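As C-alpha cells, here come the structures.
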Structure P
Amino acid sequence: MLEQVAAGVSGGYLAVLQSLRRRATEGGLPIYLVGGPVRDALLGVPVKDLDFVLIGDAPELAEELASELGGAVTVHPRFGTATVEVQGDRVDMVTARKETYPHPGSLPVVSGSGLEDDLARRDFSINAMALPLAGDSAPVVDPHGGLQDLGDGLVRILHPQSFADDPTRMLRAVRYQVRLGFEIADSTQSDLIATLAEGHVSAVTGDRWRQDLEKIFQEQRAAAMLSTAMALGILPAIHPALCDGSGLNRMADTEGLGPVDYLAALFMPLRSADGEAAAQRLNLPTAWLRVVRDTIALKDLTPSLAGVNVPPSAVARALDGLDTDAVAA
C-alpha cells in the first residue's frame, strides 16, 4: 500500500516519504503513516496530505528532514509535534503520545507514549489506523476496527467520552459522514446527542469552533455538512441563532462556491442582533464580520429593491459600501 501512496504524491510529499522510508528500512526508525492518508489509500481515493507518527522525538526528526531536503520547520513543543514544509508541501510529524482531558472541552494534557496510546487518542476508528514505513508489505495496524468500519461505511468514535473530551469532534463526524457518504454509527450518534444535552459545547472556545467550521467551508459539499450539523443540533448548541438553514438550502446544488459564500449563507436568515451575537461567539475576524453584517443588511434591503419601478440609481445607492462577497452571495 505504501507504493500506492507514493504513486499518488509528488514534490515535497514524495521527497519526505522517500526519506522516511529509507530511514525506517535501513535504520530501523519506528515511524508510521497514520490517520487520514491511510484511510484514503484504503478507500482508493487520492491522498492529499501525509501525517506521520514517530516512536521518538518527532521535532528532532523534522529538523533533520528539513536540513536534508532544504525545507523549513515549525515546532509545537507543547504537543511534541512539528510541521515540515518542503517544496511548498506541509507534512505533520507527531511524537507518539497519550492524551488526557482534565475536564470536558479542555485542551489535552500530553505525555509521550507508544503507538497503541497514540491511536487510542484519535477521533474515529477510520482515522485510527497506521502503516509501518519499514518494508513494502507490512500490514495495517488497526486496533479499533477501522477496516471493518470502512467496509461498513461507518463513522464511529473510539469510546463513549470522546465527544465530551473534544466536542469539536461532532463537526468532524458530520464532515466525514457527508464527504465519504458514510453513516454515523448508532452508538456514536447516541453519544453525540448525550454530549449536546450535557452542555459541553459551551466549554469550547469560539476560535476552536470557527477553525472547524472553516474546514467545512473548504469542502465540496459544505452546504450539506452545515445543514446536517444544524439538524443534529450541533450548530444551535454553539449558538442558538444558528438554527435556520434556509440560506444553506439555496446553495445546496450550486457549484464553485467558496468559504465566504457558505459563511454568508449560514448567517443570511439571522436578524442583526442575533448575527452579531453568533459572530462574537465564533470570534470572527474583521473581514468575515463585515461579510456577516453586510449579508444581513442586504437581506433586509432586498424587499425594497424588488419593485419593478425602482430605478437603477436607487439600487446602486443602496448597495454602495456593502461587501462584494455579501452582494454576490
Structure Q
Amino acid sequence: MADSEENQSRYPQHDAQKAGAGFPIMRLVAIMSLTTGGIIDYAVGAYKGKGTGEHALLRQIKDSIHKDDIVMGDRYFPCFFVMGDLQSIGADGIFKAHSQRKYDFRKGRKLGSKNHLVIWKKPHKPDWMTQETYDSYPDQMTVREFKIKGEVYVTTFQDHKKYNKVALANHYKQRWHIEINFNSLKTIMSMDHLRSKTPDMVHKEIAVHFLAYNLIRTLIAEACRNTERLPIQVSFKGVIQLFNSFVSLLSFSADCNKAHAILLHAIIKNKVGNRPGRIEPRAVKKRPKAFRRLNKSRELEKAEITKRMKKNSNKKCSSAP
C-alpha cells in the first residue's frame, strides 16, 4: 500500500527494511467459495503483533463457516486450534500438512498404506489467546493423516471407506482455482498495490475491490444457473470485457431484459481451458526496467543527487580556461 505516515503507523513495514525504503504491509485472510469464486468474508491485520497472524484472522471470521462446510487451505492452517474450531462448528477440512510437523505413519490407528488416525494433544496457550478460549478446546483430538504422491494431507474426514484418500487429494487440487481467483483480484483488478494513503481509505479500497469482484462473480453464477457450465469454467477477464462492452446497451436499450439475456448467453461462451494438474514456474519472462532499487528514503536520495550535481558543477568551473 502507499507509503504514508498513517499507513506506516497502522501497518508498519518489515523490520529488515530501512526507513523510507519499504512499504506498509497488510495481512489479509479471506473465505472464498470454491463453487462461485465469491468472497464470503475477510479479515485484515498488520504483518506482526498480537492477534495479527493468519490463524487469529481466520478466527475473526470463523462465524462465516457453517456446519457441513468443507474448508481447504494451504499448509500453514492445519494446527490444533484451527482443526478444533472446525470440529466444534461441525465443518470439515482438508489441508496439505505443515512442513515443520513430523508424520510417522507407523503410529496411530492404521487405515491403509500411508493412511492413519492419530491423536493431536493440545499445545501450550499462545500469547494472543485468552485463557477462557484456550480452556474451551479439548485436551486432545483425533485427526486423519495420509500421504499420496509424496504429499502429506491432514483432514477431519476420518471414515477411510467413505472418503478415499485419492478422492480427498483430488478434491484438494481444486483449491488451485482459489489461487487463480486471488490472482484475478491482484492483476486483473489491480489490487496488487493499494494506493490510498490512510488506513480508513485502504479498508474502503479493499471493500470496493471485493464488492466489484463479487458483482462479477454473481453475474457469472447467474449465467451458469440454468446450464451445465460451472462458474469456475468461465473466464473472469473475459466477463469483465464483455460487461464493459454491454454497458451502453444495458443502459439505453428499449428492452433491458433482452439485453441482459444476451449478455448472460455471451458469458457462457467465455470458457477457460481445462488443465488439471497444471504446473507453472514461478517466474516471468518479461525483463524489468533497468532501474536500481530505492534502498533509502527519497529525500536522502534527492539530497545525494543534488550534492553530486554541485560537485560535478564545481569541477567543470575549476577546469575551465
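Of the structures P, Q, report the one carrying the highest value of relative contact order in percent (Cα under 8 Å, 6 or more apart). Greatest value across P, Q: structure Q. Taking FRET efficiency 1/(1 + (r/R0)^6) of positions 173 and 221 (r between Cβ atoms, R0 = 25 Å, to 0.05) as the measure, the highest value among P, Q is held by P. Hey, Cα Rg over 2.2 N^0.38 Å derived from one of P, Q reads 1.30; which structure? This value belongs to structure Q. Here distance in nm of label points 7 Å out along Cα→Cβ at positions 93 and 125 was derived from just one of the structures P, Q, and that gives 3.3; the source is P. -12000 is what came out when helix-only ellipticity at 222 nm (-39500 (n - 2.57) for each DSSP H run of 4 or more, over all residues; to 500) was calculated for one structure; which of P, Q is it? Going label by label, the one that fits is Q.
FYI, it's all coordinate maths here, none of it is from the lab. The model shown is predicted, which means the values in this text are computed figures rather than measured ones. Cβ atoms are built from the backbone, for glycine too; each structure is taken alone.
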